[in-house]
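Asker: As structure tokens, here come the structures.
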Structure P
Amino acid sequence: MEILGFTDLVVGDEWESPARTVTEADVSHFAALTGDFNPLHVDHEAAKKTPFRRPIAHGLLGLSFAAGLTSYSPKVDTMAFLGILEWKFHKPIFFGDTIHVRTKIIALEPKANGRRGVVTWHRQIVNQSGDVVQEGMTQTLVRTKSAGATEKNDSSSDSDES
């Protein structure tokens, strides 16, 4: 898979990630990892008393899934995650929902040194019904592809690049 550099990107480019089904185990592991054991996420009986009538995934788990699902859609030579400019939680993510992420480039800002640039992304997490459950804008710092990048990427089978 070709790794895209900053100069390969164009405002308006769009991608769709592979899909992933959210499981109860995912939510339990996230609760254990973060310490967020809010009954809304982990207690079926307590969740019956909420407007959702069943447990829901943590909102930040959805955002975390988006980060992972978009890491190869597109595969970009990212140097750093710079920030979340805006993020909205429109609808809950339930156990068993299958989500994917739609990504669009909305701005490109080359840096003075020409070796990198800031990419502003609009991302939408979409469930199996086509509902946008979360969306927002993020920024990353992306390396400009050098002339040697293609050769290096073509022989990357024995290197460990992240």
Structure Q
Amino acid sequence: MDELDYYQLLNVEADASSAEIRRAFHVSSRNFHPDANRDLDDELRARCEQISKRITEAYCVLRDARRRKAYDARIAEGSCLRIQLAEARSAHAEQRKAERSGATAQGRQFHGKAEADLKAGNLAGAIQNIQMALTFEAGNAGFKAMLQELRERQKAQS
């Protein structure tokens, strides 16, 4: 049981939609919920309760896109097959922070310069610095969004 990842536990593919995950959860929970198995002896009922808790844990992580993304990243790293909800939230918060201010020293440096230019009213300087930040972190969605917003502001001022 502890060797199964959440997808295996719910018997769905890793690219399953949220509707498929919800259906799989409901099927699994009906089969293993302790109330559905009250006729079993105490040992088997306790085992069903453990399975039910793991199924619920899997569903709570996989139904939320942010938690699921953090879990998938952890699986890709070859880390543990389980993730605590607080840990998933924390991983997402770290990712958002990296998107906003940068994941590399150079990205953070140029992002900071862009922010300082904005405060000083230097829109062209801010655009130039955020473009430099993007050269170090080409995939940073936060930087891309900031650049787009700055360009729209510049266009509106012209």
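Readers should treat all values here as calculations from the given coordinates under stated rules, not as data from a laboratory. Not measured: the values here are computed from a predicted model. Cβ atoms are built from the backbone, for glycine too; each structure is taken alone.
Asker: Work out the source of -24500 here, i.e. which of P, Q gives that when helix-only ellipticity at 222 nm (-39500 (n - 2.57) for each DSSP H run of 4 or more, over all residues; to 500) is computed.
Answerer: Q
Asker: Now for a separate question. Of the structures P, Q, report the one carrying the highest value of relative contact order in percent (Cα under 8 Å, 6 or more apart).
Answerer: P
Asker: Oh, and also: If mean count of other Cβ atoms within 10 Å over residues 48-55 computes to 12.5, which of P, Q did it come from?
Answerer: Traced to structure P.
Asker: Of structures P, Q, which gives 6, 27, 21, 13, 12, 10, 7, 4 when P(r) over Cα pairs in 5 Å bins from 0, in percent, for residues 32-71 alone is computed from the coordinates?
Answerer: Source structure for this number: Q.
Asker: Quick check: -0.67 is what I get for log10 I(q)/I(0) by the Debye sum over Cα atoms at q = 0.12 Å⁻¹, calculated from one of P, Q. Which structure matches?
Answerer: Q
Asker: Of the structures P, Q, report the one carrying the highest value of distance in nm of label points 7 Å out along Cα→Cβ at positions 112 and 144.
Answerer: Largest value of distance in nm of label points 7 Å out along Cα→Cβ at positions 112 and 144: Q.
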